[in-house]
Structure 1
Amino acid sequence: MDSYCGARTAVIVGAGVAGLAAGTALAREGWQVEIAEVDASTAMSGWGLCLTGPALRALDELGLADACLAEGFGTSGITHTDVEGEPAGEVPLPRLIGARRPAMAGIARPVLHRILRVAAERCGVVVRRGLTVTAVDQQGELVRVRLSDGTLRRVALMVGADGIRSSARRLLGLETSPVYQGQMVWRALVPRPSWATGVHRFAGKADTAGLVPISDGQAYVFLTENGAEQSVLPDADLAPRLRQLLGAFPGRVEEILPLVSVPESVVRRPVLTVLLEGAWNRGNGVVIGDAAHAPAPQTACGATLAIEDGLVLARELGRHQSVREGLHAFVSRRGQRCRTLVETSVAIAGLERAQRHRDVYPLVDACHRLMAEPV
């Protein structure tokens with residue numbers, strides 16, 4: 001595609017969930033798509049995630065839900081446990097892809113990315129690793145994109161799907177900064193306990209924790225550390241520190257402690273949010289996914305919003321005569337849904353910091369009800 005000029009050509013920055021979903025959706029609509037990914041390992045960090053019902057619905061539209069269910073772990077609800085280790089209620093989730101398929105699924109990030117990448121490449125999407133975009137210039141009805149290897153693309157569309165610290169967002173002149181929510185989130189890959197057949201959330205006196213099964217044999221533990229400084233710990237300190245934090249929880253969390261033993265299986269990241277005010281597009285360039293709207297992880301909707309963005313972007317571009325009209329329609333259609341989810345996730349983080357756990361449960365339920373509405 002070097003110096004390629006055409007009316008239905010696109011360069012996407014970032015081969016994460018948003019970029020691959022958008023690439024597949026556009027290619028299925030007849031677009032010629034190239035994805036530049038500077039560091040694929042970063043796109044797959046974090047061990048696992050939840051594919052909620054709306055995520056499965058969006059993946060089903062791409063023909064990928066059953067592949068994800070086959071390699072992930074299907075569940076039907078979220079079980080809450082209070083600070084004393086006693087059951088605090090179960091939130092059943094709507095089955096949006098049929099009564100015979102699960103309401104939600106946990107899945108390993110590398111597995112999800114492999115499924116998305118294979119699907120994109122099968123549709124003709126070209127994924128180039130070790131590259132990013134260094135300059136963007138609007139030229140009439142096309143956009144001129146310079147890649148980090150010095151080559152140029154003249155395409156109809158540039159999509160920034162390169163995450164919360166997006167460089168594409170900056171190149172388009174769409175300025176915003178991630179906001180730290182006063183929490184550090186931990187994740188550790190562990191063998192799945194036999195009782196973990198759904199998502200479990202545990203309220204602690206200082207922090208919150210949980211367990212998400214991602215396959216028959218594996219799960220990941222998560223812990224949200226409240227009031228923590230945004231810092232980096234040595235790798236050797238991660239597993240012992242996580243065990244120490246989990247040791248404050250009663251009940252079933254005690255059974256998980258011995259499973260957190262491999263230092264390489266533990267990651268620790270700051271809870272950051274982004275909400276791009278105003279338009280997400282400029283000229284024939286647009287940002288999607290976490291580059292435009294990154295919620296805190298408590299709502300488990302970040303991946304859902306990213307996949308939905310790719311689908312809706314392709315739909316709106318297909319409905320309008322010009323790319324710019326399609327981009328304006330896309331942003332208008334997605335804005336309120338994404339804003340509500342990000343703002344609710346920030347509210348949940350605040351309630352967790354205040355140890356108001358029972359006030360969190362209805363907000364989580366409200367998020368799932370909102371996301372269950374048609375896209």
Structure 2
Amino acid sequence: MPLPHVLLSAAVSLDGCLDDAGPDRLLLSSPADFDRVDEVRASVDAILVGAGTLRADNPRLLVNSPERRAARVAGGRPEYPLKVTVTASGDLDPRARFWHTGGEKVVYTSDKGARRLRDAGVAADIVPLGAEPDWRLLLEHLHDVRGVRRLMVEGGGTVHTQLLQRRLVDEIHLVLAPLLVGDPRAPRLFGPGAYQGGRLRLLETRAVGDVVLMRYEPTAPGTGALAVPADRHWLRLACELAAQCPPSRTAFSVGAVVVAADGTELARAHSREAGDPVVHAEEAALAKIDPADPRLPGATVYSSLEPCTRRASRPRPCARLILDAGVRRVVTAWREPDTFVRAADGTGLLRSEGADVVVLPEFEPAATAPNRHLLG
């Protein structure tokens with residue numbers, strides 16, 4: 001199921017604290033960074049905070065700039081993004097500023113929590129998610145029912161930790177403040193647990209006043225049939241590679257990337273690369289990797305088009321090359337049409353031999369774009 005683009009936003013001290021242990025909120029951001037956050041808020045469809053943050057900070061979560069609010073309205077959007085919170089217990093103060101400022105609000109909770117919130121008269125759309133709130137169901141509901149495509153998550157640490165550990169985060173905006181807290185009781189940004197292996201990708205570093213903004217995105221592929229945000233990044237890259245193919249009237253333009261389980265890119269390629277008029281993208285990418293590379297069995301192949309099962313120009317089709325390389329996970333955007341081969345079904349062949357195949361149809365327009373002349 002499609003999910004919103006999830007952006008985690010947080011500011012921390014040099015020793016990794018979100019706050020100190022005192023009764024008043026420790027201001028970590030600079031005035032310039034508060035304005036940057038306001039700009040990001042104005043760009044998204046919804047802003048989410050956890051129940052702990054709502055209780056501790058009593059936030060309003062508004063877009064403060066009148067000009068930015070006016071631009072949202074001029075663009076056909078609500079003046080304020082949807083405000084979202086999540087609570088298992090339903091123990092939230094109905095007098096909190098969160099409920100009485102800005103635009104629409106929605107609270108995700110358990111069945112028991114929903115009864116408590118309704119009895120308290122909380123001014124929000126109350127959505128029960130069963131015995132306990134489930135993050136994937138929450139995000140699916142935001143996407144499908146509330147139309148949220150970009151979600152900004154502003155805390156707290158428990159929420160950030162849970163979303164990262166469930167592999168549901170597309171991007172992290174981390175601000176480092178020139179302060180040291182030093183109190184072992186102070187809340188920290190991330191808790192212990194299982195996170196993605198390997199290194200995240202640094203997208204940007206920027207000084208904002210006296211703080212530093214760092215933007216990261218996850219890189220490690222998913223496992224099995226479940227897609228994670230990094231899968232979308234790599235498949236987007238494969239579609240961009242397809243657009244680099246020399247044009248042809250007798251073959252598709254395809255891009256491919258091979259990525260190890262820890263998010264390391266092993267190879268990339270596109271059809272008809274290096275002047276070879278018949279080489280396929282997956283074939284060219286796999287040829288760049290040592291067949292004895294121990295990372296191949298845990299790797300994922302990203303291909304803008306379903307790997308082929310029959311071809312006249314080479315003895316082995318790409319689906320067979322992938323299987324022979326030991327790769328057992330493929331992510332693709334587009335099932336092969338009958339233009340050149342009827343009922344090719346590379347997905348069927350891969351699955352019949354134990355490979356997981358994930359199809360992300362939201363990337364089909366990008367994958368088909370360089371092939372429009374072949375599709376009629």
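Readers should treat all values here as calculations from the given coordinates under stated rules, not as data from a laboratory. What you see is a predicted model; the values in this text were computed from it and never measured. Cβ atoms are built from the backbone, for glycine too; each structure is taken alone.
Taking semi-axes √(5λ) of the Cα gyration tensor in Å, for residues 13-108 alone from the coordinates of each of 1, 2, which one would give 24, 20, 10? Label of the source structure: 2. Largest in distance in nm of label points 7 Å out along Cα→Cβ at positions 29 and 237 among the labelled structures 1, 2 is structure 1.
Here log10 I(q)/I(0) by the Debye sum over Cα atoms at q = 0.08 Å⁻¹ has been calculated and equals -0.39, so which of 1, 2 was it run on? It must be structure 1, since only it matches. Can you tell which of 1, 2 yields 14 when relative contact order in percent (Cα under 8 Å, 6 or more apart) is derived from it? Going label by label, the one that fits is 2.
Here helix-only ellipticity at 222 nm (-39500 (n - 2.57) for each DSSP H run of 4 or more, over all residues; to 500) was calculated and came to -11000; which of the structures 1, 2 was it taken from? Please list the in-between numbers first.
Working: 1: -11000; 2: -7500.
Of the options listed, only 1 reproduces it.
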